[in-house]
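Please go over the structures that come below.
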Structure I
Amino acid sequence: MGRTYFLPWPISANARMGVVNGRQILTTMARKWYAHAAEELMVQRPKAVKGPVEIDIKLVPPNKRRFDIDNKAKTTLDALVKSLIIEDDDCSIVKKLTLSLDGVRDKPGAYVTVSPKATEKGV
């Protein structure tokens, strides 16, 4: 069984990086969002999950505007790594990723469930 965490509405992966003097850097918007996400997670007292994980992200949009659902996954996973909840967001750690829309919650944002991946015996 995993633990569920709340994150503020994720910024788009397209808004994460900017170019200054030929170098890619995090945008001001991204820095602010990651700081806000870290504060939200700190209050929830997250527990680190070592090894492979399965992640379920349920998005509750703040409005009816259209968006690319996959662009929300990158910033959400990066926040989990930066907050040391998961070791990394590559395929050696994240074995399953589920993204869905969930309009039944009161507070817009991302509800992220992190579960340890059950080991397969005999494989």
Structure II
Amino acid sequence: MERPEPLNSPNILIVDDDLHFLAMAKAYMSAFGFTVIPAGDPTLALDLLSQHTIAAVLTDLEMPGMNGVDLARQIREAHPNIPIIVLSGSALTMDRLPSDVNSTFLKSMPLSRLCETLSQLLNNN
């Protein structure tokens, strides 16, 4: 499978309370050419958004404190043009997402597909 080229190693914020998934996604996406900024919780993610130029946000759906949908809404209010992809381990929850989320991704899918989707969103943005 051919890898689409990301635009100038864009900063991608990944938000997930599963630190194993966060580390795995960071390693894979960095090798794919993205600069990954990890956040283990939504509050840290909001702080990082104010400190860095972020090209896109990937957020887990289910997290303690603030879920991915609430985080996506807050991000959308402050940064209306940043692509947001919501990640979930369950297909059952993916059909209840708000319309301001650009895409969804099941964690059981290959990370290469996530990178392809992300590259397409960035190239269209």
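Just a few scattered comments:
- Distance in nm of label points 7 Å out along Cα→Cβ at positions 13 and 37 - highest-scoring structure of I, II: I
- With Cα Rg over 2.2 N^0.38 Å derived as 1.10, matching label from I, II: I
- For helix-only ellipticity at 222 nm (-39500 (n - 2.57) for each DSSP H run of 4 or more, over all residues; to 500) computed as -7500, the structure of I, II it came from: I
- Computed over structures I, II, relative contact order in percent (Cα under 8 Å, 6 or more apart) reaches its largest value in I.
- When FRET efficiency 1/(1 + (r/R0)^6) of positions 45 and 69 (r between Cβ atoms, R0 = 25 Å, to 0.05) is computed for each of I, II, the largest belongs to: II
- Structures I, II were shown, and distance in nm of label points 7 Å out along Cα→Cβ at positions 61 and 85 at 2.3 was computed from I.
Taken together, the values in this text are just the output of simple stated rules run on the coordinates, not laboratory data. Everything quoted here is computed from the prediction, not taken from an experiment. Cβ atoms are built from the backbone, for glycine too; each structure is taken alone.
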